[in-house]
1. Identify the structure, out of I, II, III, from whose coordinates percent of Cα pairs over 16 Å apart was calculated to give 62.
2. Suppose helix-only ellipticity at 222 nm (-39500 (n - 2.57) for each DSSP H run of 4 or more, over all residues; to 500) works out to -10000; of I, II, III, which structure was it derived from?
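Bear in mind that the values in this text are calculations on the coordinates, not laboratory data. As the structure is a prediction and not an experimental result, all values here were calculated from the model.
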Structure I
Amino acid sequence: MSVVALKPYDFPAKDVRANFPAPLLYIGWEDHLLFCAPVALPLPPDMPFGALSQAVLPGVYGYHPDFAKIDWDAVQWFKSGQPWTPDPAKSLQDNGLTHKDVIRFRTPGLTGIAGTCS
């Protein structure tokens with residue numbers, strides 16, 4: 001159901017980049033609904049993309065039994081719902097990621113606990 005505003009909104013947005021310690025990046029893990037939504041993480045724009053799998057995501061998803069089985073070379077990445085191939089050696093910013101972008105990753109062969117997508 002769509003909603004139509006009766007009056008225009010006339011106030012400054014509170015979720016602009018300047019109000020956060022670093023740009024927010026939303027990251028979700030496909031076929032793992034134990035995590036019902038992407039997580040929002042403030043990450044420095046100069047951080048190498050490859051650091052996500054080594055330094056960031058273990059703290060977020062590491063307790064899931066599938067996480068230790070991930071073949072990071074086979075992971076399929078999506079940016080705004082479209083297939084995407086990031087360069088792990090380049091920074092988040094150099095990979096085209098900006099404040100409040102959404103990326104998701106799919107881990108072929110891993111579909112949650114006992115294949116339940118949980």
Structure II
Amino acid sequence: MNIKEIAPDYSVSAQIQAGDVAELKAAGFKSVICNRPDNEDPGQPSVAEIQAAVEAAGLEFRHVPVISGQMTAQNVEEQAQALEALPKPVFAYCRSGTRSTNLYGYIQEMNRG
């Protein structure tokens with residue numbers, strides 16, 4: 001897992017596996033957001049599988065699915081609401097980490113506007 005810190009309380013990476021959750025917890029993350037729709041790629045773990053591992057580790061979980069190349073204002077708003085509600089620091093993931101990164105950037109722009 002290649003975790004990239006975007007802000008002191010927000011980091012991202014590419015797709016994780018259930019077995020990665022212990023590392024996330026050890027790194028101090030309190031919450032996980034999945035920004036991938038289920039079945040986006042063959043062999044991708046299901047959202048339910050990751051959510052079960054995250055919650056079993058005592059972390060919070062949210063699913064804010066964003067279709068690659070089709071991010072909407074509603075996606076940004078849902079991510080902002082999740083970030084507002086979840087304990088920090090938050091770890092978010094998608095296929096490569098790009099959607100999770102871009103969502104954060106749009107939220108920052110929205111807050112400055």
Structure III
Amino acid sequence: MNHEITFKPSGKKATVSRGTSVLAAAQRAGVYIPTRCGGKMGCLMCKIQVDETAAKHLSHAAASEQRKLGSLVEQGYRLACQSKIEGAVTVTVPEDKLKAAIRRQLEAARQEREDELW
């Protein structure tokens with residue numbers, strides 16, 4: 001059975017078979033999720049955020065994933081390489097910290113220019 005996964009904030013989607021990892025689905029959808037370990041839960045770079053509804057449509061976090069993430073699990077974080085899709089789901093890919101900082105600077109500069117025009 002196939003399920004649709006939607007990635008926030010891009011809105012990109014992919015239809016994948018049950019049991020596909022979120023990381024593999026992201027690659028299919030053209031969504032970049034960083035990883036160095038190739039999906040072996042070694043680098044912890046592929047964190048995604050899920051709400052309670054989305055959590056019901058993903059596999060449960062194994063004890064090993066819970067140990068690796070610690071308290072982040074309680075905040076709705078999962079590893080994309082370990083999260084298997086079990087139903088239609090929407091997940092959030094956190095913005096890279098450097099890109100977020102650059103985006104904030106650009107938005108501030110844009111706002112400053114707009115303020116000068118008025």
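1. The value was obtained from structure III.
2. Source structure for this number: III.
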